[in-house]
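Next up: some structures, all given as C-alpha cells.
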Structure 1
Amino acid sequence: MDSKEKNYSAARAAHKALDDKFGQDIVTLDISKISILSDFFVIASGNNPSQIKAMADAASEAVEKLGLKLRHTEGSHSSSWFLLDFGGVIIHIFYRDERNFYGLERIWGDAEVVTF
C-alpha cells in the first residue's frame, strides 16, 4: 500500500470515528492535487466541548491504529476547535459557528470531496 492509499484509509477511518461520535456535517477533502500540505482534510462539527474532545480522541485512535503518528495537535478540552495533524491526514473538529467563521470548505473549494 502506497502512502496516498494509507492516508485514504486513515481519512476513511477518521470519518467513520467522527460519525460514530455523532459528528455533524463531516466532509473529507482530497487536497493532494492542490497542496503539498497533506493528502486529506477531514472536517466535522460538534455541539459541546465534551463531544468535540470525544470526537478528537476517537478519530486519533482510529488513525493511529493504521500506523500513522500524530505529529501535532491544537486545541484543548475547553476549546471550540481541535486540529489533529497526522501528516497525510489533517482532522479539524469545530463548533458550528467556528467552522462557519474559518470556512475551510470555501478556502479549499478546489479540492475534491471524497465520499465513502
Structure 2
Amino acid sequence: MKKISYGFTLVELMVVLVILAILAAMAVLIFNNNTDYARKNSCDANIRVVEGAVTMYNAQVGKWPSSVDDLLNTETVDGKTYGPWLKPPKPVCPVNSSATYTIDSDGKVTCSH
C-alpha cells in the first residue's frame, strides 16, 4: 500500500515565508519613500501659499514683511486697515516641525529644513 502525503514540507513553507518577507520589505521601502515625497511636496505648497500672502502684503502695504508673523497681523496704511494675509495658525513645515519659514529682503520665502 502506498503512503500519500498531503502536507507541505518545511522547506516549502520556508520558501513561502522568505518570499513574503521580501515583498513586505519592498512595500515598507516604497511607503517610506512616498511619505517623504508627500511631506516635501506639502512644504513646497506651504511656501507657495506664504509667497502669495507676501506678494499681497507688498501690494497693499508697500513693503516686504520681515517675518511670517507680519502676515498674521493687520497693518494700517493711510487710514485703511489691511490683513491678515494668512489665517492662524502659523504654517508649520511637515518635513521638520521645528523648521521655520523665512522671508528675505526681496520677498522670497524659504524653509529651513
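Values quoted throughout were computed directly from the atomic coordinates according to the rules given, and no laboratory measurement underlies them. Since the model is a prediction, treat every value here as computed from it, not as a measurement. Cβ atoms are built from the backbone, for glycine too; each structure is taken alone.
Looking across 1, 2, the calculation of distance in nm of label points 7 Å out along Cα→Cβ at positions 25 and 41 that yields 2.8 traces back to 2.
For relative contact order in percent (Cα under 8 Å, 6 or more apart), which of 1, 2 scores largest? It would help to have the intermediate numbers written out before the result.
Numbers: 1: 30; 2: 22.
Across 1, 2, relative contact order in percent (Cα under 8 Å, 6 or more apart) peaks for 1.
State the single structure among 1, 2 that was used to calculate helix-only ellipticity at 222 nm (-39500 (n - 2.57) for each DSSP H run of 4 or more, over all residues; to 500), giving -18000. Write out the running numbers ahead of the final one.
Numbers: 1: -12000; 2: -18000.
Answer by label: 2.
When volume of the Cα convex hull per residue in Å³ is calculated for each of structures 1, 2, structure 2 gives the greatest result. One of 1, 2 was used to compute FRET efficiency 1/(1 + (r/R0)^6) of positions 17 and 89 (r between Cβ atoms, R0 = 25 Å, to 0.05), and the answer was 1.00. Which one was it? Here the read-out was taken from 1.
2.1 is what came out when distance in nm of label points 7 Å out along Cα→Cβ at positions 65 and 105 was calculated for one structure; which of 1, 2 is it?
Numbers: 1: 2.7; 2: 2.1.
Checking each candidate, the match is 2.
So distance in nm of label points 7 Å out along Cα→Cβ at positions 81 and 97, computed for just one structure, reads 1.4; which one of 1, 2 is that? Traced to structure 1.
Hey, mean count of other Cβ atoms within 10 Å over residues 9-16 derived from one of 1, 2 reads 22.8; which structure? Don't skip to the end; give the middle numbers.
Working: 1: 22.8; 2: 10.0.
The structure behind it is 1.
When FRET efficiency 1/(1 + (r/R0)^6) of positions 33 and 73 (r between Cβ atoms, R0 = 35 Å, to 0.05) is calculated for each of structures 1, 2, structure 1 gives the greatest result.
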